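Given below, in the form of structure tokens, are the structures.
Just so it is clear, none of the values below were taken in a lab; they were calculated from the coordinates. Everything quoted here is computed from the prediction, not taken from an experiment. Cβ atoms are built from the backbone, for glycine too; each structure is taken alone.
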Structure I
Amino acid sequence: MSARSIRVAVVGAGDFGRNHARVYAQMQRAGEGVELVGVVDTDGERAARAAAEFSTEALRDLAALAGCVDAASVAVPTVEHARVGCRLLEQGIDVLVEKPMAASLAEADQLIAAAARHGRVLQVGHLERFNAGVMAAMAVVNRPLYFEVHRLGVFTPRSLDIDVVYDVMIHDLDIVEALADAPALEIRALGIPVVTDKVDIAHARLEFASGAVANLTASRVSVERVRKLRFFQQHEYVSVDYARQDAMRIRVRQPGPQPQFDFEQLPAKCEEPLLGELRDFAAAVRERRKPAVDGAAGRRALELADRVMAGIHAHAERVQLGAFVPPQAG
């Protein structure tokens, strides 16, 4: 590998994989030291279409990548993340694996161990970490006490092999855990299937060791798109709009019965979060450093998602057993 160019491939040519290939091709055209060598998919026709669209090659299998690429994005179904990721790491290839990083914590540990054993970079695709609004909020966080997060989307036939918790809520679990900077001690959750046999809408309440509390709602069956995060800390709160990639800071200048507030738009340079993510991956590969979202961070988000799902199952069992007692009116 030269000091200037990183040879990359994309494994998986579905919606996520095509986006990775598109951004790598954009980086290549812009002279950002990235060369998109090829696309791999078990569906040869799909790989060929993606390769033609982004002016690269359709490669036959993972073995074809050995010695030909320095790094690869893994955008295959979640159940294949560990198998594909470990195979690439064993071939000496640095890996960015889409979220959730694996189908289980045991498989996540396999990926982390393989990366350590072979001295490879392992990054997890929590791209909202590279949202300009989130990065602006990260810069002003100061012992937050309360989080409120809503991530609602209209139904699309995508990622229906996993529950909404692993599909989209995991983004917010990752960000809230990073902002709280403390372990979650207690999690209560509920969720239901609506149009699939998986959980399509979920709500979770997390209590952290710092004393912070977070309420998160995620849905993939909403009639509107909402992607917002708010957190409250002493004498102020910060509001992040993921879609607009902006952040507003509201400070209490004068407390009391007639409070006065100061409103500050936090500086944020908007760009496609996936571009920021792949730039960070390429830089980590080139500089041999830890990426912004490494395997340990991806594992923590997966563990939180597992605990939310355990809470959902426990709630469902209480309801089925008649053990759920609603609060009394009055």
Structure II
Amino acid sequence: MQTISLAIHGGAGTLIKGAMTPEKEAGYKAALAEALQAGYQILESGGSSLDAVEKAVMVLEDCPLFNAGKGSVFTANGNHEMDASIMTGQDRNAGAVSLIKGVKNPIHLARTVLEKSEHVFLAGEGALEFAKQENLEMADEAYFYNELRHQQWLSIKDSDHFQLDHTKKTDSKFGTVGAVACDRHGNIAAATSTGGMTNKKFGRIGDSPMLGAGNYANNKTCAVSCTGSGEYFIRAVVAYDVSCLMEFKSMSLEEASQEVIQNRLKDINGDGGLIAVDAHGNISMPFNTEGMYRACKSSSGREEIAIYKEA
């Protein structure tokens, strides 16, 4: 019998344990549980993996705790630039968007690119024009304003510094969000969304919208969503590397995921993690940081919501 499964993440690298209060931890876990349940209900009712990952990520985008959608960080210009991508393993069709402003749910725009355009990747003003043409829900600057995010930006504004949410430079660590799923037909999908890095300049784009780097899905191997230092994930082509190790080295999902995160990524001093599923419903969630906001559930009985490394 086909195992259905869903895994989600809210960013690798977390609040240092000493700075994490029980109230904050409960808040993060409740948000992860809500997104997990929203996506898993779709799988349970016979829905597609693509619908499930989009729904789970939209719930996380709507939560100000994570750096995506409503919780996106401020750029050097004091605005928000969001990225997202989504991919289905059945036919390797995909949609991606970058440098997005004013779209309430960037992952839905990526899904719309997949289904209603003849392209894969749209960016900036053109992507916004497409979003308006397709009547996607927009939001004003007030919707994306978050006082904590604003204070993060003000602390390094007018400097040449930028800040990844999961680095040790800040006491407030949040991150990219993502989801991967396997449905009852054995089809898998991946979705990733991010608000980028605080005080970023020059239209910087990370790994989240880049297929093969931060997001990838192929029924023959795996579906992967990454989180971490984007420049390293791009250079290491992390998501596709996991798939390649499975396809050409015959590694299991867990072996390939661990090899890429614990060895290959570390070899170039990259930090972060990923979530992955295969067409059998197996789940892997490795990371090489202190923690990773993560959760998973499968019909085989596995269910987990966690932040730090297990004891």
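Tell me which of I, II gives 17.2, 55 when you compute Rg and Dmax of the Cα atoms in Å, for residues 85-252 alone.
The read-out was computed on structure I.
Determine which structure produced the value 18.6 for Kirkwood radius over Cα pairs in Å, calculated from the coordinates; the candidates are I, II.
Of the options listed, only II reproduces it.
Out of I, II, choose the structure whose coordinates give FRET efficiency 1/(1 + (r/R0)^6) of positions 53 and 189 (r between Cβ atoms, R0 = 41 Å, to 0.05) equal to 1.00 when calculated.
So the calculation was done on II.
Check the numbers for relative contact order in percent (Cα under 8 Å, 6 or more apart) across I, II and tell me which is largest.
II
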